[in-house]
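Just so it is clear, none of the values below were taken in a lab; they were calculated from the coordinates. Nothing here was measured: the structure is a model prediction, and the numbers come from that model. Cβ atoms are built from the backbone, for glycine too; each structure is taken alone.
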Structure P
């Protein structure tokens, strides 16, 4: 839950880096929340089209935090945020994007910031000691 809240607090922060764990935990909680909304509406016995309204509103609310987190995840690999448009390539774009999101980070600090996974190493590298 802390990863979900961290992503929501950095609502419009498109700079910096985010770990794989932060990205995937955010998406896991989104899936749980959307499934819960659908389940509650299904238990109420409401029409199928009525499900789209609350799910659509929730997805609209998380659109910007989700884009920001995706950009920060790409930054963690040293790639530009524009790489998220890889998904638009027919047939292979989705697979390529999934591989990008699963790929490990750059160990050292890159042009987008320090390594979020190793804060102690970042402090040592700033001093100049390896």
Structure Q
């Protein structure tokens, strides 16, 4: 399917199963006209291979909000005109902040009422 995509939007959690999900072999399946938008986690994309392909023109461009070595950003990205970078701020919208605040209030109220919070973290589990 990657060979037919114009835009690939990466939106998954970073887990052992998704580490370098877009590794060099998969990135090479993309058309030269393709863009990758990564708002997931940096480790999901093999950034070393990604930079080489962007520099060579093997991909049209990228939009990045996350980086493999956060808070550090690989210097190769700064040399590319076909990459738009954000400082891990993709969720910084009024709607996103309000929704997050509402979830916090719901979890606190549920806990205070003696119930299990709907968004609690349970040690030893993964999504």
Structure R
């Protein structure tokens, strides 16, 4: 499914996303994250050891809510499916996200013992407010 213009605008802006994944027992796990996109694919960055990474390796279903930091009543909720998980480009991407959100070129907490992963999500349903 293609992202709407509003979804693209919120993702491209300096807005945080809340990402829900499913724990092994089926209960939800939610975390605030930086968010990016490649065309109509949503890109999340995490470490290999993060709970959300382990969760999406087992169950690809996710829900993402992104709201405008300047107007939280303007938001988009997306239900989707993880279509790819890779470590390739993860370290460089977190530097890109650090520039977007913090205005500095280098992410300060790189940890070679816990590599970054890129989680690609395809939207299946979009709801806008």
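In table form, for the structure just shown:
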| quantity | calculated |
| --- | --- |
| Which of P, Q, R yields -18500 [helix-only ellipticity at 222 nm (-39500 (n - 2.57) for each DSSP H run of 4 or more, over all residues; to 500), calculated] | P |
| Which entry (P, Q, R) yields the derived value 0.95 for FRET efficiency 1/(1 + (r/R0)^6) of positions 5 and 117 (r between Cβ atoms, R0 = 30 Å, to 0.05) | P |
